[in-house]
Structure P
Amino acid sequence: MKRNFVVTVKERDPGQPCFLVFEVSEDIGLGEKTIMLQMPEQTDFDDARTIALAINHGVEKVALIDA
């Protein structure tokens, strides 16, 4: 199965924490919304990139489910 997303690192102004964004390649029910992961304040770009790479390599598919 091909991965249906890519996680990218986004930067804010200097001194502000990075965040991660899930960019999906198929309709999973988000509409115009996106999934964002807020990193803790002490997280720098390299730390955020390490997390993004781990998700991109370790997760096969992202989906919305009914709880």
Structure Q
Amino acid sequence: ITPEEFRAQVAAYLDYVKTFNRDGAASPSLSYLIVRADREPDYTNLNRWYQRDNGERIGGFVLYRVRLRD
């Protein structure tokens, strides 16, 4: 990868982050989230766009029902 290619990809990603909005979060929309019960992820970005229920433990996983925030 050349330095120019690297810079172009960084610029494209920064533009994506800057312009990401509710429409982007809704396409495709999420209904469920499944995570390992022993590794709690950082939900910061998900919580910005989606609301989670309390979750249901199923074996070694937690199933959350999610809906797009209003």
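Every number here is computed from the coordinates shown, using simple stated rules; none is lab data. Because the structure is a prediction, the values reported are computed rather than measured.
Using the calculated result -11000 for helix-only ellipticity at 222 nm (-39500 (n - 2.57) for each DSSP H run of 4 or more, over all residues; to 500), pick out the matching structure from P, Q. Here the read-out was taken from Q. Work out which structure the value 39 belongs to, where relative contact order in percent (Cα under 8 Å, 6 or more apart) was derived from one of P, Q. Structure P accounts for this read-out. One of P, Q was used to compute Kirkwood radius over Cα pairs in Å, and the result was 12.8. Which label is that? It traces back to P.
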